[in-house]
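FYI, it's all coordinate maths here, none of it is from the lab. Worth saying up front: this structure is predicted, and the values here are computed from it rather than measured. Cβ atoms are built from the backbone, for glycine too; each structure is taken alone.
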Structure 1
Amino acid sequence: MSHHTAREAYQKLTERINRFPQGAPPTELLFRILEVLFTPAEAELVALLPMKPFTAAAAARLWKKPETEARNLLEALASRGMMLDIETRHGQTFVMPPPMAGFFEFSMMRVGNQYDQKLLAELFYQYLNVEEDFVKALFATETQIGRAFVNERALPPENTLHVLDYERASKVVETASHIGIGTCYCRHKLSHFGRNCEAPMEICMTFNSTAGSLIKHGIARRVDKAECRDLLAQARDRNLVQFGENVREHVSFICNCCGCCCEAMLAAKRFAILQPISTTDFLPSIAEDKCSGCMKCADVCPVEAMGMVSAGDPRHHKRKKAKVNEEICLGCGVCERVCAKQAIALKQRTLRVLTPVNNAHRAVLMAIERGKLEDLIFDNQALASHRAMAAVLGVILRLPPLKQALASKQVKSRYLDHLLSRPKSRGPKPAEA
């Protein structure tokens, strides 16, 4: 009977996780992962929590427990990275992070983090690298969770004028309220199999309120802006790609990724057709008269977008030249850095890549694309929060007409239909999506 009850608790937690726009396919491996990360009692309680930020008092009402007991439980979960503990001007709030980038990574970011991390590494490897359901579901939408940042050193002077602030990793560092450094989840995971590369391990960057929570609970190490800039420089010197949260404001993470260990780069190679990483606004342009065919650019490309083809030289039949596959290129600029002949320069893409403004904007877009908008709007206890409802509806009203139509179809709300049918001159201006 107890086994049956525990199974039901993890089933409920799985259903709670999958109400969020980014879910996790409920396979047997996921249940085994959740069994390591949560006790059955914790799973039962967390399954009741809303997706949006909430207070300990709200959790206490849902759990029918004293507020002090609820707060202690939430802080215990936050100490293990299963919950984010956020200080706001209104006081302490909590929110459960998604699986990725979220509590999967946080469980491996502090070595010895109260878990059997070797077992977790094995389970994560099977769930993410052997089974394909999770990775396909994670990236199977137009709006992605992460984006590449351009190597600012690789930009020629004329292009630096066209780089917006949110496209610069350096700007994320300069504007962050908190900066934390943790263990790279990807390389740590593979280290348990002896398969990690020699790239730095202590280089996973978190920012703002996410960093504040992870620092508070010892999952990340607090650093200042100067040290973070130095780590960015080290990462670029090692030809690592900056892969960060796909939002313009309040970026919460930047990973420094290699092409051999990191989940995002591996997914970009395995599922290129899904375009799992939002690219930069740049592409490498190759000066064929300068290219020697040395293959250095192809060797460092993390997603195998750079290749070698025949140079078509009638006097040297074996001579090669570099060629970029623009459909899968991230535009990170790693290839430009290693070209000794200066045959590679970054150029702007024909169409500018559009980045969601913030987490609310991205969540609504992902929810519409995954058919989960109703879950997001009518989140547990969300009906009591006019502020939360207004935030979601505000984003919908600023979307382009096509996305608005999809939203209206999914929610089937007369109120929403009325808002969307108002004359455009009276409504808010459409936002980029």
Structure 2
Amino acid sequence: MKVDVLLGMQWGDEGKGKLVDALTREYDVIARFQGGPNAGHTLEFNNQKHVLHTIPSGIFHSDKLNLIGNGLVIDPVIFKAEVERLSGFGMDIRKNLFISKKSHLILPTHRLLDAASEASKGSLKIGSTLKGIGPAYTDKVSREGLRIGDILDSSFLSKYQALRDQHLRKISQFNFPFDLKEAEEVWFAAIEFLRTFQFVNGEYLVNEWLESGRRILAEGAQGSMLDVDFGSYPFVTSSNTVCAGACTGLGVAPGRIGNVIGIFKAYCTRVGSGPFPTELFDETGELLRKSGAEFGSTTGRPRRCGWLDLVALRYTVMLSGVTSLIMTKADVLSGFETLRVATAYKIGGKITTEIPFDTEAPVEPIYTELPGWKEDISKLRDKENLPANLSGYILFIEKYLGVPISIVSVSPDREATIHLK
């Protein structure tokens, strides 16, 4: 057996949660492999909206197993709140949720460091979610972090205090006001809550599952254009969001990767700072935001909106070896007489189809115009009834990327999923 991987192809918020949930019936295990509570995977069914930050999106299927991989950073407080929300729906997830001992912990002082650092940057802010993600990954790379497995160690408290005091010395340099006492009390209560879950050697477990024939779907967070190595640096997240991150974030060999499924919106959005060549600042951009309910599921911040960028999409398809694509929010484009997609960039007077190294370089998108459709497609469930111009839009994207679009999502509900292939 091999691990299939599902990734966001843009700047996040592509609808990964819904699609993982919809695809879960085809798998035995759903495994998150990177990121932290800066992710917000939204699922809607039975007239209820659920937002998951750390827990894999397969958790709503009681017969499926879920793994939080070693590539994640976990905030115990947010994790506890997430579990308690699920408990309100009568769910006890302890039996089918496993947490890798090698995943890292977010401390209260990580969040303080994040806020202090971001505040000090003024107009140069990168748009952090202020969840402590970056500082936690910094400690991981610096070989100073605390991991889930450390909770079981008798010296855990002293390890915590040493790292906390190191953070406090850094925070003092920012002249940033804070009150740590209450945050620590809540955090340690959440640590005790965490102890009631199954801590595992994730890399061994996931390979045992593969050997036993279990079907595994690796769930990515954020988007490929936020990858720390290949995204629009420095306006990126702190982990590898491309397919390679599934190998290091779960402990599976590259040869164990099977299908790579890429999810993208029918247009583009971005939260926070950073380059966005096709961003719209006019009424069209505002219409996309309103029609698509484009507000961050984690931060609540309004998302920046723009036309589909095929230059960026082909780049991320290349990086991860995507074998099939899923297009979400096609229904948001209903009513536009003409649609535009960026098929090249003009940079310094030259035409290119490559993402520039310099993220500050002025980029002029070169658009191809396509006819839109007026029909409301949110209630459609079969491909035969798709508007002809939507089918043409899909065909144009497939031809440009050289990858088939297998599924189109036409509303947030888990059943609003049309299989094309």
**Report entry** For 1.00 (FRET efficiency 1/(1 + (r/R0)^6) of positions 118 and 174 (r between Cβ atoms, R0 = 25 Å, to 0.05), calculated) the corresponding structure among 1, 2
**Finding:** 2
Requested in this report: Using the calculated result -9000 for helix-only ellipticity at 222 nm (-39500 (n - 2.57) for each DSSP H run of 4 or more, over all residues; to 500), pick out the matching structure from 1, 2.
Outcome: 2
Query raised in the report: Between structures 1, 2, where is distance in nm of label points 7 Å out along Cα→Cβ at positions 70 and 86 highest?
Result: 2
Query raised in the report: When you work out mean count of other Cβ atoms within 10 Å over residues 6-13 for each of the structures 1, 2, which one comes out largest?
Result: 2
Query - Top of 1, 2 by mean count of other Cβ atoms within 10 Å over residues 166-173, largest first - result: 1
Report summary line: From the coordinates of one of 1, 2, Rg and Dmax of the Cα atoms in Å came out at 21.3, 65; that one is structure 2
Report summary line: Matching 20 (relative contact order in percent (Cα under 8 Å, 6 or more apart), computed) against labels 1, 2 points to structure 2
